[in-house]
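Enquirer: What follows is a group of structures, each given as structure tokens.
Read-outs throughout are calculated quantities, based only on the coordinates presented, and are distinct from any laboratory measurement. Only a predicted model underlies this, so the values are computations on that prediction, with no experimental measurement involved. Cβ atoms are built from the backbone, for glycine too; each structure is taken alone.
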Structure 1
Amino acid sequence: MLIESLGPVLVANRGEIARRIIRTVKRLGLRAVAVHSEADAGLPFVREADEAVPIGPAAPAQSYLDAAKVLDAARATGARAVHPGYGFLSENSGFARAVIDAGLTWVGPSPEAIERMGDKINARNLMEAAGVPVAAGTREPATDLDLALAAARDIGYPVMVKTAGGGGGIGMSVARDERELAKAFEQASRAAARFAAAAAAGGAGDALAGPAILLERYIERARHVEVQILGLPGGKVVALGERDCSVQRRHQKVVEESPSPGLTPELRERMLAAAVRAGEAVGYLGAGTVECLVDADAQDFVFLEMNTRLQVEHPVTELVTGLDLVELQLRIAAGESPEVAPVTVGHAIEFRVYAEDPRRFLPGPGAITVWDEPVGDGVRVDSGYAAGDTVTPFYDPLMAKLCVHAETRTEALERARKAVASFAVEGPKNNLEFCAELLEHHEFVSGDYDTGLVARMRGGGPA
């Protein structure tokens, strides 16, 4: 099947990522179909699609997470393919199967690969068998506190506690003793219960729904570095470079850059090779990301997880490679085997612009009265909103991604300072003030930072 026969393509997502996918779909000459909740009816992605279908109330469980409604929209519009973006149903193996069973093309890896990597304990064991370094941790799920306490004694404190089903950092916390472990276990269990409830409401099954808890040895001064991989038809997997995602608050990424300023050439080479082995171990097809923790002192790394979808931060890879990852996803889904010989040029940085308090990082929805995006050489803005739109409390408060690219990191930092200063947003609170502060912070400017940077900037508060 050629890509020309792939459309119409239904985008099962919202906001900036739906808008970004729609842009590539239309550039390729295909029709783009959007689905939207009642709360999102007036957003740019709805207007820019060739056709848009309302699928329910604002609550995600009654709209974007309702697999049956999404598939009904595909049938009603004659869509031939479904692109899930990220979040929502993107890593839901049951939804992927439902799309395939409906005779549509699923723009993503196989349901089997999603399942293998969705269970983080299974993924750890599989990676270890494939020769990918993993941290000391649980090989079986800790389903109650007694099992978690016993596992922590074997691993040694401090330990990282998280749901075995993942969740993008939600529910994760560090425990340095048994008292902290009891609290962390309860927190992770609540997060796992929420994932399970969301999966049940969606009605398509979900790899994130497991109640089990995973414990791993905590690395005190770690960088969070991920490798973008691309699985091609025939089993070949290529690595498209790495992204440093160490600027985080509450284990949620805020800023990403490529290449990572914290890797030696030798460490980078080992990480890229390990990511390729990881993709080959699961027979990966399409765009995916192998996430790792790097011990900044030992200059070594361990596998963290594999995301079987497009990442929020994919633009930095596109900027340094010149590739369109969404186009590659579509071509691979259509059965094509594109020639990919990645060469990275320059340095790129992405800033996630959130509707949130820039000090406490709490969501701050509201009506946007002013929205003026920066422009210029090496500046890219992937936005989900415009002046007159409202950021509602129903979804992630991400409003836009401000990305810059330049020949060197120093030049990229200066370009970023100007772009952040000229990005005007009024109405909801936003974190542009934090982005400007970060760009002057000595640790970030030097490139010698780790995942504890934001906590140190905020006087030891939660990162």
Structure 2
Amino acid sequence: MPPYKFMKIKIDLSNLEQCLPKDISPKKRDAFKTLFYSKMALLMHEMYKGKITSLPKAAFWGPAWLNIWYTPGVSAPTLAIRDKEENSYKLTNRAGKVAIISDGSRVLGLGNTGPKGALAVMEGKALLMNRLGAIDADPLCIDSRDENGQNQATKIIDFAKMVSPSYSAINLEDISQPNCYKVLDELKETCPIPVWHDDAQGTACITCAALINALKIAGKKIEKIKIILFGAGAANTSIASFLFALGADAKNMILFDSKGPLNENRTDLKNNPSYYKQWGLCQKTNAKQINSKEEAFKDADVLIAFSRPGPDIIAPELIKLMAKRAIVFACANPVPEIYPEQAIKAGAFIVGTGRGDFENQINNSLCFPGILKGVLLCGAKKITDTMALAAAKAIAKRAQDTTLNRHHILPDSKDIEVYPLQAAAVAAQAQKEGLATIKITSKQVYAQVKAEIIKRDKISKLLIKNNFIKRPTQSLIEKVFKQTLKEIL
């Protein structure tokens, strides 16, 4: 490693790039960030032993209060709920609770980590729901395997129904296909509480929000554009459905899986019941029956990639074939299919990824807390795609009203306005569709969500101030920085 002196600024997670040597190559810079975040994540998870805990909403003001919160007093609310089950939403924390259910069979870009491996991700999901949506969420990672080691959709379905009395909604997460489709389709119809699949509906929601604004900046109409969906899993198959609802022409849409473009000649999909979603899209999209990447990318206006972690999954030469003012969303995690700098150099006009250390992060954390909060407050019976699209439009509008440009097509995740705005839009749409069980106006939803988010933020700051949540030391961050830089250089 060559001699290197730190700049005279405090190293922080928000200014890592400023602290790096000026002559570091883009490739090494990105490799540094990926490795640094990984090292810090391991240290922080070990330090805190996870990311969430339980705190009481009520208090003991003296020994006699035990008689109120537990026996004998608790028998009164218990009997009230027994006689009228709806009272569980008023007399317990059920109205504000979500179950995050996963079997860990397809986690992020990591594949099958199993339920124990998935727990770290689900805790992160619960943390985001808490801070961004003022929702209490429990990560429930389950073993859905049979005696042959195969993950079973029926086990997930049965488990979700069994735990439903304790929750107001269920968030499905990181379940492999086709189980992810089977579980969602079944639970949407038979589960007594609303069910949401974030990898599918959440990803589709935020992608549509990003695309609405990207097209606005690029001066293109969704009805006339050519779209490539690279990857044909839960994310892109759901995105396709959402794009149809927004007005995209299915004939000008081409999906790719690992074997190539989807079209009516894909008998491997036609005869496989596990890929019924993909076969349906084979019959609806790619009207010209295109069979090569080069032909598909030629004059394409939009590329939305949710495939394998990169880099170098999508070659710059393919981006060069796209139309002028092309839009590229390379969203594989933890590394995009093509790095933003490569895509821009190849001619892309607007580029987004799933990463927060690049501009235009397209991440469903910007939508699921607000959507689920809106669902909880209006007591929606289910979560429809149109409710999610209402949220997408609210998110897009928030960016339009603030700092919309080609480098900022979505609101910042720290913008607390975006969550109450979309919650209000979701609740209004649920009322319109006759799915709400609680009469509440958009203004009331907005005000309540914003107030609750501010309250959670104050609680968090209070815990930090009193050292109940300890801040990592500056020396630790600097140590990891130096170690990582040494490894990369």
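Enquirer: With P(r) over Cα pairs in 10 Å bins from 0, in percent, for residues 290-353 alone coming out at 17, 36, 38, 8, 1, pick the structure among 1, 2 it was computed from. Can you show the working numbers first?
Expert: Values: 1: 17, 36, 38, 8, 1; 2: 26, 59, 15, 0.
Of the structures listed, the value fits 1.
Enquirer: While we're looking at this one, here's another question. Computing helix-only ellipticity at 222 nm (-39500 (n - 2.57) for each DSSP H run of 4 or more, over all residues; to 500) gives -10000 for which of 1, 2? Mind dumping the intermediate values first?
Expert: Values: 1: -10000; 2: -14000.
It was calculated from structure 1.
Enquirer: Taking mean projected area of the Cα convex hull in nm², for residues 18-257 alone from the coordinates of each of 1, 2, which one would give 20.0?
Expert: Numbers: 1: 14.3; 2: 20.0.
For mean projected area of the Cα convex hull in nm², for residues 18-257 alone, the value 20.0 is produced by structure 2.
Enquirer: With mean count of other Cβ atoms within 10 Å over residues 98-105 derived from the coordinates and found to be 16.9, which of 1, 2 does the value describe?
Expert: On the way: 1: 16.9; 2: 25.2.
Derived from 1, not from the others.
Enquirer: Of structures 1, 2, which gives 1.8 when distance in nm of label points 7 Å out along Cα→Cβ at positions 242 and 306 is computed from the coordinates? Could the numbers behind the result be given before it?
Expert: Values: 1: 1.8; 2: 0.7.
Derived from 1, not from the others.
Enquirer: Now, a different point. For mean count of other Cβ atoms within 10 Å over residues 10-17, find whichever of 1, 2 sits highest and give me its label.
Expert: Details: 1: 27.1; 2: 12.8.
Top value of mean count of other Cβ atoms within 10 Å over residues 10-17 goes to structure 1.
Enquirer: Here Cα extents along the principal axes in Å has been calculated and equals 73, 60, 52, so which of 1, 2 was it run on? If you can, show how the numbers build up before the last one.
Expert: Details: 1: 56, 48, 43; 2: 73, 60, 52.
The structure behind it is 2.
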